[in-house]
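As structure tokens, here come the structures.
Every number here is computed from the coordinates shown, using simple stated rules; none is lab data. Computed from a predicted model, the values in this text were never measured in an experiment. Cβ atoms are built from the backbone, for glycine too; each structure is taken alone.
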Structure 1
Amino acid sequence: MERLSEATLHALQLLLSGDPALWDIVGVSFRVSVTALLLATPPALLLAALLAFARFPGRRLLVSLFNTLLAVPAVVVGLTFYLLLSRAGPLGEWRLLFTQSAMVIGQIALALPIVVAMAHSALQEIDPRAWETARTLGASPLRAAGLLMGEVRYALLASVIAAFGRIIAEVGSAMMLGGNILGYTRNITTAIALETSKGAYAQGIALGMVLLLLAFTLNAGLHWMQGRSRLQPEYLT
């Protein structure tokens, strides 16, 4: 118990003193995850709109596929892209393995199904007559989709927040694709795993505190977004 108290106090000192090594790790996490989210969100929202408003063969199969991908473990995603990006793999010539770019690719694969599935669910709640009315008034399919997405913007933002929470806290994909290289690909979760295995708990606890604070902030934001999204039907009637 005394050892844990000492490690916790040391962790607080690291956070408050602005320890460069610790905040560099935090910076890598945010840089990779924000980049992945920015790249994944636009195509994910377009796919969600397509699945919600268009009618084409295989649509239901695609919806089921994205819903299934929500349950794929991060380590499986990491293994898949590791095999693709390794020297013996089909994309080995790109030499992306153990780089931040590889980590971004893995996190895009994790974020995309979350945004697609949640955004599609939100768009399905819109009265189908709203789409038909927009098209009748001369709006292009893209313009009509944009108008309707604006009506459920809080639910769509909630999907993006949920995806960010998922990717910044994952460890399997980041470890396999990034290699946990100090100062380059070591992020919050891989650093916690490493420091804990070495018995150096202070930095692990400090980084855990950062994740807990982030999780609380994201959950508070997600709760607020979901509360706002429940008000949307009032504006759609």
Structure 2
Amino acid sequence: MSNPVISKGFSQSNAFMSDRPMSVVGTVNKMFLLLALLSVSFGVVWYQYALGFVDKVAAMTGIGAIGGLVLALIIAFTRKAMNVLVPIYAFAEGMALGGISAVANASLPGIVVQAVVATFTTLFALLMLYKAGVIKCTDKFRGIIIAATFGILLFYLISFVLSLFGVSLAPLQASTPLSIGISVGICVVAALNLILDFDFIENGAIRGYDKSYEWYGAFGLMVTLVWLYVELLELLAKISRR
């Protein structure tokens, strides 16, 4: 199983062996392409905000967020046309993140740079720990991270439903020690999901999964990085407002 946020049960049978197997290098190259696409749409939306087109930015952010969610679900549950859908997903996420980041940076200048640096520093640090064998993706580790991830998703869902009925969760969203502590915990779980992504990519290459699954490996990694970035952005905002 790759990232549990976007993956249902994954088995060797639905990856199937191929005479054109996936590789770590191929997955990394596709990841760089996805980051480039995300950066382009991110930059376009950010520039529109800088020009003062707030309404346009709001629309683009909404389209990117909804489109990204729909595409993520389609990719996760069908794994069809990944070479087309995954790049579109990255572009949509860039639109969403561009709007969110522009607004956050306008309120707290410099926070976006801090969040980006923290995200990629975490990525490379965990990659080094994984390759060195300091952190191993055992069945127990995978089970704990998956359970924690779905627990967080349930927390988000309950919070959303309560908000529809006018129930405020302000103490959990403000810059209180409890709220910051929750954000730190969520960031840790999001970061450790990277280990599951590394494990999927490495084992997929070893077991000879079809080359199309390079897109899926890059997709899972992208989902985790987007989630981690958003959580770090929120954490930094809470800390800055104290």
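Could you figure out which one of 1, 2 the value 30 for relative contact order in percent (Cα under 8 Å, 6 or more apart) was computed from? Answer for the origin of the read-out: 1. Among candidates 1, 2, the computation of helix-only ellipticity at 222 nm (-39500 (n - 2.57) for each DSSP H run of 4 or more, over all residues; to 500) that gave -25500 used structure 1.
Computing distance in nm of label points 7 Å out along Cα→Cβ at positions 23 and 111 across structures 1, 2 gives 4.3 for structure 2.
Structures 1, 2 were shown, and volume of the Cα convex hull per residue in Å³ at 130 was computed from 2. To test your reading of the models, identify which of 1, 2 gives 4.2 for distance in nm of label points 7 Å out along Cα→Cβ at positions 55 and 223 when calculated. Among 1, 2, the structure yielding 4.2 for distance in nm of label points 7 Å out along Cα→Cβ at positions 55 and 223 is 1.
For the structures shown (1, 2), FRET efficiency 1/(1 + (r/R0)^6) of positions 135 and 175 (r between Cβ atoms, R0 = 41 Å, to 0.05) is largest in 2.
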